1. One of P, Q, R was used to compute Cα extents along the principal axes in Å, for residues 74-217 alone, and the answer was 60, 36, 28. Which one was it?
2. Among the shown structures P, Q, R, from which was the value 6, 25, 32, 21, 11, 4, 0 of P(r) over Cα pairs in 10 Å bins from 0, in percent calculated?
Structure P
Amino acid sequence: MTSDAGRDLQSLVAAELDRPAPAALGALVRQILDRHGPSVAAILFYGSCRRTSDLTGLIDFYVLYDGHRAFHRRTIPAALNAALPPNVMLMAPPAGETGLRAKVAMLSVRQFARRVRPGSLDTTIWTRFSQPCSLLYARDGSARRRVTDLLAEAAETALAWGHWLNPATAESGALWEGLFAQTYRAELRPERANQPSVLYETNAAWFDALFQSGGKPASQAPFGGWTLRRICGKPLNLMRLVKAAFTFTGGADYLLWKLQRHSGVRLDLSPWQRRHPILAAPAILWRLRRMGVLR
């Protein structure tokens, strides 16, 4: 990418990060900072609630931090996140009370940086953060600049893969929709067939601006091409789903809620399946595959 194109991307990302976010999110941000202290480098708000401005759903946060032990303060969560990021926690009001609910994904700045590069086998980070997001918190000016640089790199990576996967495409919408369709196939995600179009059309001005600002990628994709990333994608996502169901309270219920939200399919778990999500996972996944939810 040329230096002019890089500066254009950074300018677009910086302006989008500063887009005002709902004031109600401030209370959730303070809870995260109170719990994890100065190890938090940045908090990002992205996803469907940001696209629609509807905070009645499950809000998506990403927390970037420095140092696994400093952030988690416990050995096992720190080790799990070092091995298979991101860890996830669910923020919700006490039982019987109303309030905002948020899914908080957490990983270190270094882990995030490795996953926004074109050569990453994990496509989930650069895919999500080529989409617009807001910066709810940055520890200082240095952290803000670092996040801006990383998100610009995520957009650059998405553009590169879009061109590699759709070399004859000269239109922004076709490139982005084709790219998102491919990334969904590489992940274990129960999305409706029209979701790539929804993602593009909801933020067409953003994606068109990225398309126009980006330079052409190298002639060849990184080692293994898309085939290797597609092969690695589903196992990575399966391991994360199993970890989520096993490592945080209400994990199984969260996964079922997410399934119904994305696919319209409601699946009920037996008491045994709720108590033993790991043992129950193969049968549940096979059932979802037969229903056509997972491909």
Structure Q
Amino acid sequence: MLIDFSTTTNASNKANNGIQALSEFTKSVGFVGAGRMATALARGCVESGLVSAEQVLASDPSLEARQAFAEQVAGVEVFDTSEPILSRADIIVLAIKPQVMSSVLENLGSQIAEHQLVVSIAAGVTLSTITEALPAKARIIRVMPNTPCLVGEGVSCFSRAKEATDEDAEDVRRVLESVGHAYEVTEEQLDAVTGLSGSGPAFIYQVIESMAKGGAQMGLPAELALKLAAQTARGAAQMVLATGRSPIELREQVTSPGGTTVAGLDALAKLRGAEAFCEAVVVATRRSQELGRG
């Protein structure tokens, strides 16, 4: 199952839906953990008009994290303990490291109320692990975001436990779309999501770095080579998204017999470049599966 909720760009969502969203979305969102991803989600929610700053709360034991959160999302309330979040937020987002999830769940289990939705963005922590620690009818959704959420170009996938409703899924979708695009998948697919879009930005950075290095070796200034490589990656990605054409078809459009592109593609084939990136996703997915079992 794959449900694509993202029918417009993030910029269009902000421009067209902001005022309407502000009047419709009345729930408060509380973040347990105030790191970069929590900050990005909170900022996206506020800047898109989905919520007001007064509807956002966050907690973190780190003073530095709290200060950074408050500076980037003006007007929100921040706390050094999670109790205010658990008592006041309608949607509780667990934006914490997997290593501390067990202790957080132990505290959460005794305080979660029936009306509250629990959302986890902790990598590798399964729905069953969270479900076992919470009351029997707790509503839980697990999310796998990626770091481009930090610049409003993220892609996030989510999966819900059986008690979570369509309204819950819609609420999570709207939060995630404030920083990019959102898709609902089965939990079994989340490991592949982790391997592809979760780890994928690092693979693309490797491509950009390598292409820029090649440009510099051929005489371009290093700074210009990096800009050209990054914009080329961005433009190529947008061509796939905007045209609806397959990467194979688009690649053929810029590949002429005996030309420069085919020479470069031949070099990639000899070095198994394409296969290497496919294998990177497969290996990252398997590692996600291992971490989930562990």
Structure R
Amino acid sequence: MSVFRANALALITGGSSGIGFAVAQLCLKHGMRVGVVDINKDTLEYAKAQLQGKDSDVEIFQADVSKEDEWKTLKGKVETRFGSPVDFLMLNAGVQVKGTWGDDAYFDKTLAVNLFGVIHGLNTYVPSFKSQTSNSPSAIVVTGSKQGITNPPGNAAYNASKSAVKTLTEHLSFDLKDTKTSVHLLVPGWTFTGLSGNAPGSASTKPNGAWHASQVADYMYSKIAANKFYILCPDDDVSEDLDKKRMLWTAGDLVNGRPPLTRWREDWKDEAQGWIQGADPELLK
């Protein structure tokens, strides 16, 4: 039996656009009931209009995931509306804010949504998952980022938030390993979402190389079925093997005593690129 089953309840943050919206569509395709959470009222209404159908059971909830008290309110609203525990929780809400050192608002906003939005969501719902007595499978998916692993320069707050999310989700997987709840870290590749110009209702054309959000949702579905924790998505430009080689080089900065971020340092990047291109495939097994 799968968590993607008729009448199971899905709750998806950041669900009114992009990957969250695509996962909501996936859940409805499997006959699930779906709660879509977002802060943007307009995109929520648009999502509801697109998702509602004769046989679909979907509800929208406006909430700011960065605020702990709004999570408590949200949980009550979800229980009142659907009358049953959440079976599939996807913590997907995220922002990319421009800023740099000395800009407190940049760090505060990024960490509030990307990190504490996940922390508050887990603190609200993990006790419920742990206390469930049903033998039916459940799942928690947290959306991370390759930037939280390979750590490219240019957006320190975002990278830090996603690195912390990765660590939290790894611990959650360990802590729930003896339960019916599987835990998964979704790491999308380049995806055509609202963060890259594809706002709900937009007629923008997908850039070459990027994946549609629906491709990420389908890839996630296949990896959950295979019981994979790390769901490392490729795209049309970057293969899974290339991602792994980049991650191995990045880890080598620490292991081999190199300076951080050598892939982007002028005096290191040729060596880094050469190693990545020539890395033994056996290292990836």
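1. Q
2. Q
The numbers here are math on the coordinates, done by the rules we state, and not lab data. Values in this document were obtained by computation on a predicted structure and should not be read as measured data.
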